[in-house]
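**Student:** Below are structures written as structure tokens.
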Structure I
Amino acid sequence: MSNEEKNLIVDLTFEFSLLIIDYTEELEKLKKNRMAWQLFDAGTSVGANVNESQNAESRADFIHKMKIAAKEGSELQYWLRLCKHAKNYPECDDLLERIVVINKILSKIISSSKK
């Protein structure tokens, strides 16, 4: 696939990583550094693993990298749920909705890639 072609999951996870960067910078301004680091690591890892999967050496390697992205997405969903329900944290409903969609897409990609 050429770099010119659109790839939904690559684009979604890249855009999501940019939003995570913005959100974690907000958290750091509020001195919520530990949560910011957790969110930054998991949030950018989803996109990094999806991007890496685009150059997989085999179907099994592709599935493996997508599974790592899905695991990071699941972890991120947990951290965002904590932020949503914790006192004195900025609103993150949009991020939470986006990661739910991304996780569903990753699950579908993994499932269909196994066939």
Structure II
Amino acid sequence: MSQSYSGFILVSIASALMIYWARQLKQTLKDEESYLPSGEIEQKNWVYDLMKSKNEMVFVAEVPGPEDQIDVSLTIGTLHVKSGRNFEKSIPLDLNEEMNISDLKYRNGILTIKINKV
């Protein structure tokens, strides 16, 4: 009988310790996330789509900000996207030949850029 009580007590202690350490881990992760500036958290979650064909590329992404504050530039191998809300991204592109931006549309927070060979 005493063995069953001691087993129950050990299982209870182990369960309490697991709950305690799970809460501590959760709090540590929450504290760590609060140290990151909001821009860094946003940058981690930013997703874009790049569709390639033989003569062109189409880049599509959600970009915050009003249309008149969107700034896009293309340098050798990199597409730069900036917005007035402290949003700035550089996307490496696999460019073998000289290319330029042929079309740019921004509607309802979605930026679409068409890049063609020169």
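No value in this document is a laboratory result; all are computed from the given coordinates. The model shown is predicted, which means the values in this text are computed figures rather than measured ones. Cβ atoms are built from the backbone, for glycine too; each structure is taken alone.
**Student:** Thinking of I, II, which structure, once relative contact order in percent (Cα under 8 Å, 6 or more apart) is computed, gives back 27?
**Tutor:** Values: I: 27; II: 20.
Answer by label: I.
**Student:** Let me ask something else about it. Work out distance in nm of label points 7 Å out along Cα→Cβ at positions 10 and 90 for each of structures I, II, then name the structure with the largest result.
**Tutor:** Largest one: structure II.
**Student:** Quick check: -27500 is what I get for helix-only ellipticity at 222 nm (-39500 (n - 2.57) for each DSSP H run of 4 or more, over all residues; to 500), calculated from one of I, II. Which structure matches?
**Tutor:** Working: I: -27500; II: -12000.
Checking each candidate, the match is I.
**Student:** Still on this structure, please answer the following. To which of I, II does the computed value 28, 14, 12 (semi-axes √(5λ) of the Cα gyration tensor in Å) belong?
**Tutor:** Working: I: 28, 14, 12; II: 53, 17, 11.
Derived from I, not from the others.
**Student:** So if we calculate distance in nm of label points 7 Å out along Cα→Cβ at positions 26 and 50 for every structure here (I, II), which label has the highest result?
**Tutor:** On the way: I: 2.0; II: 3.9.
Checked I, II; max of distance in nm of label points 7 Å out along Cα→Cβ at positions 26 and 50 sits with II.
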